[in-house]
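Where a number appears in this text, it was derived from the coordinates with a stated rule and is not lab data. Note that the structure is predicted; figures quoted are calculated from it, not measured. Cβ atoms are built from the backbone, for glycine too; each structure is taken alone.
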Structure I
Amino acid sequence: MEMINDESIVGGFISLLIVLTSNKGLKDFMFFEKNAFYVDGILKDKQWGRLISGNFLHCNWFHVAFNVLTLLSFSRFLEQELSPWALLVIYVSAMLGGDLLSLFVHRNQGDYRAVGASGAVSGVVIASVLLHPNGTIGFFMLPVHFPSWIFGVVFMLVSILGVKRQSDGIGHDAHLGGALIGAFLAIKYRPEVLQEHLWMVLAIVLPAILFMLLIIRNPNVLLVDSYWGEPPLSIKKAVTVKKEAPSPEEELDAILTKIKQKGIKKLTNKERRRLKELRERM
């Protein structure tokens, strides 16, 4: 799947809107703050419009250019394969899906802010990949091309690790949420993809689905870098062998639950020291 240079009606309109809105935000700080994705603004002040408006703001012009060029590179392909209406549905749905996952991941971080169209663009990219997993994808100004399905797998894995670590300032949660929505809609529009390329589709989508189920079942996984939940054997052992003192895993679960419910500032000094010891041990 090579980059397509023909014009895209929907992609061009969205790109123009991104450029104009980002330009306004970069020049007007109050406009930027009023429209950025902001957890407390959404959950406490019920400013639901931030779920949309934040996608049309960017931190700098490099950020704008990267998202716009990527969108234009794939949008014409989806318009040709599906329709302009399908492209718009995928873009808007991926935008909301990415922001809702980001809201879930950062729901206890009231001051968390983010901007950028990359969640929606990720949905467009992964939808394109699933429609032609045997194609190739090239990068701007680089003479290197990769099989589309391998790019999709790497993209999902990088997004999963980025959500888990949350250490590089990139909105991997929005990327992952947008990509999943894009994948599901691509399958909805073209269900024959499952029959023709089932193992490729599973390789791209299944790791992200399992990770989503994991963090929904045990949100504490997002709080400690090395913590991925309790193995089944450890849980059975804890139930079968009764001890007077709690196991290190039980202590960690109790501390993480308190952080989730009340925030890290509510930990006592003793609990902070114990959390540090348990993290070092793990």
Structure II
Amino acid sequence: MPPRTRVYVGSYGVGPGLADRIGEAGYRYAPMFHLKPSWYWEQRRVPAADERKLNPAFAGPLPALPELLRMPSARRVRWGVELGARFRDEIRAAERAGATVPSWQLDEIQAEAAGSLGRQYRELTRGAVRGAFYGRPRLDDRQRQGLVFWAHTAFTLPSLRITPELSAFWRILNRACLGLVGEEYPAFEGDPGAAARAEGAGQRALQRGGPVRQALARKYVAGMTPGYHLAGGLGGNVHGWPVAQVNAWREAYVRARAAAHVAGFTEFDWRFGNNRATVMRDVLRTLARHV
């Protein structure tokens, strides 16, 4: 990467050893968390001395998702805050053990946030983003921005009429985000310039919004995948092209997205066919030419 390029690397969950290796390589560690029910939903996990400083009402399991969606807004947001704070609990534990964890990643603003239960999903997401950003001030956590992923199927959100709830949603995103990662996972086919314009719909929708959404547009990061893991929704090399053709298509796509003034690029899903060293080099060389 060019000098002074900020590169964040992370996988799901926090690994102190991984943090050290990433730091030694000159990159910044940013572990990834997701909103779906998981280990973090089961209980709060902090040392006893820390637990005594916290509200015991939120120490146990998060309510099941259907129950969360039926709750009053304030209670739903509060449980979201607790979930995000649990992400920071694991980061804090790693840092107390000597790791350096400059940031975090959140997967994701879901399609449901733009659906019939959109308000409920946005409130839960808003709380989790707030919790990840602020952590637990009672445990001396400081504000820490992260990278928030945004599902392509929720790109219609900026076009919704602003309400107090939506205003609160956009404000905390802008406050907490280093970058808002739009999930652009196109199939490698047709005109890459046309594909780049279609996939950039979320960025343009933010640009047409008010001041806070415009600020988020300036933080918009184009999220892509290397293209060799053909899982549902990830697009990629769906026609089995040779490597040279894949690289040429990707190059043109990235060039077009760079011309649209994105804040950066993200590559997601370095697994299966995407994890070959030759694929990694091809992808990163392309990104290095356009950051």
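Out of I, II, which one gives -13500 for helix-only ellipticity at 222 nm (-39500 (n - 2.57) for each DSSP H run of 4 or more, over all residues; to 500) as computed from the coordinates?
Value -13500 for helix-only ellipticity at 222 nm (-39500 (n - 2.57) for each DSSP H run of 4 or more, over all residues; to 500) corresponds to II out of I, II.
For FRET efficiency 1/(1 + (r/R0)^6) of positions 34 and 186 (r between Cβ atoms, R0 = 41 Å, to 0.05), find whichever of I, II sits highest and give me its label.
Max of FRET efficiency 1/(1 + (r/R0)^6) of positions 34 and 186 (r between Cβ atoms, R0 = 41 Å, to 0.05): II.
Rank structures I, II by distance in nm of label points 7 Å out along Cα→Cβ at positions 58 and 274 and report only the one at the top, that is, the highest.
I
Could you figure out which one of I, II the value 45, 30, 22 for Cα extents along the principal axes in Å, for residues 42-177 alone was computed from?
So the calculation was done on II.
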